[in-house]
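Okay, got some structures for you below.
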Structure P
């Protein structure tokens, strides 16, 4: 994707001992990059949500292993790096998928070769994510193209929640990839962007990247989606996901479940875009997904730009009031119209998933 006319990925190697990332905590007010020089840097970037989004978390963790191998390529160091990185975010399964892939690949290799092999494998994971997201975009584009054809030239209105675009992946994104392709194909399209409290990934990140690419969009309050569906101003919904269980239940940013309920009540198609690395075949029910409980400060405080141009964090709640802040909720498979994957689309069922990924 392009920012100020320059193509960017969200993570890239710098030589053979550092990794560059975009500091997403500074968006949308400033576009800044950081360098990760150690496994500890990678772990902090994931935990502090300097990088976020399930696919990007996985790629960052892979580079975290590679950075650890630069210092100590022993089995003990490999296991230690794996465990530290695995604890940074509990819900997104891509993290553990990437860490397992790295550890399994390195385990029986000569120690003197592990550093170079880990670096190459992390780069491969990143490149594969770009290809997978592009393929998700192509399959999702077919859905958008068909929906647009029914509009007889009128604008297609798509609602999305949180950020499942370029910034959540290495490039392209999952839920936003079909939207970018539709825009590039000159299909008239408009995106309703949920603000996505409490971290405002929709207002801060989705709106930022849609605007940078020239896609028409409107930021709305999280609770406004159902209203626009009732008015017939939402043609379909597409969201991403941090984990999908084998029966088709979907864990995504808190508030996704309410959008799916509203969509079901108003006969609005509700699609989930995901790479196969997000499927957790070990769990058969969404109730078993661990839900990350995040800091109450995310709910009680807000950071923004003042009229003078400086950034400030202010308290927005009643002093002394406690807050609960689950980061995700689970949308039951029965509310999902279909999955959009790198291998095509399918029903939100185990049979549907197995039809695309039979050997998994």
Structure Q
């Protein structure tokens, strides 16, 4: 029997944002016949792994932050001696690449870039030395995985990583789970149209722009409503904005649900209002479900993905006014419960 490739997936924890969701999907989706899969949870203190299958070995390192995991991670790698390490978050990628000279010989290190580097450096609130870490450490990677060609070009420009070190691979999508959710009861009430947005409630996600756009949109579509699925530090400010615009009854704040597929049934369209993005999982999942899509030009990758696709509308710029126009155009052309095969992977419609 051919020996399986031993792979160690690294992520901060499970049940967090999009990067953690991707690593969980990979852990579940990698062939158990070809791979011996280990999942390292850097900040988790126990191995309670939820939907992770039993044949994936989970290791909880229990570090408060990435740099505190230096010794536990090094010990784990020497104990396991994996053929491949794949990291799914920048701070853990920096750590794995910093440790590269101390790893067992022959260990390949792959890192997944979860966002556009230039946007993250300019708007992500990261320390000033982060650019230096990218430039010094990312060159040690065997491969840097980006979700779009635009993200890859940005990475090469900002970090000096050679093109041959970069691979472009789309994020995995749980099509089976999305298909199963088609039988779920609708969580929406009223005539609508019903707008859905999913993500962390933080400034870069642009939900304030979407709430302002909804207020303007209700001039033409007075029954339009919005559900925001997510949690974060901006929740109070977003609720206050809804009240100030007198649309608080039209905006529903749902706690973060992982995965959010139950909200797809009955939604009129999915909205991505981000100021900047990489390639958001929520957008891909909504597309796989066939939902009509409205988005800001949050990144070159998002624009390349959606431009010219049936059932997708791009705002001209990142602003509430442009988003309002795109929403109006979409709703003028949609029929109730329209679903689309967007063309970049099989759809659940």
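Where does the value -11500 come from, among P, Q, when helix-only ellipticity at 222 nm (-39500 (n - 2.57) for each DSSP H run of 4 or more, over all residues; to 500) is the thing being computed? Label of the source structure: P.
If FRET efficiency 1/(1 + (r/R0)^6) of positions 148 and 268 (r between Cβ atoms, R0 = 30 Å, to 0.05) is calculated from each of P, Q, which structure is the one that comes out at 0.65? So the calculation was done on Q. When Rg and Dmax of the Cα atoms in Å is computed for each of P, Q, which one produces 20.0, 63? The read-out was computed on structure P.
Out of P, Q, which structure matches 15.2 when mean count of other Cβ atoms within 10 Å over residues 244-251 is calculated?
Label of the source structure: Q.
Supply the structure label, taken from P, Q, corresponding to distance in nm of label points 7 Å out along Cα→Cβ at positions 84 and 316 with the calculated value 3.4. Structure P accounts for this read-out. When percent of Cα pairs over 13 Å apart, for residues 228-275 alone is computed for each of P, Q, the one that comes out at 65 is Q. Each of P, Q could give Rg and Dmax of the Cα atoms in Å, for residues 156-307 alone, but the derived value 16.5, 53 comes from Q.
A value of 22.1 was derived for mean count of other Cβ atoms within 10 Å over residues 20-27; which structure in P, Q was it taken from? Let's see the in-between values first.
Details: P: 19.0; Q: 22.1.
Only one of P, Q returns 22.1 for mean count of other Cβ atoms within 10 Å over residues 20-27, namely Q.
Tell me which of P, Q gives 50 when you compute percent of Cα pairs over 14 Å apart, for residues 4-51 alone. Computed on structure P.
We did not get these values from a lab; they are worked out from the coordinates using the rules stated. A quick note: this is a predicted structure, and the numbers were derived from the prediction, not measured. Cβ atoms are built from the backbone, for glycine too; each structure is taken alone.
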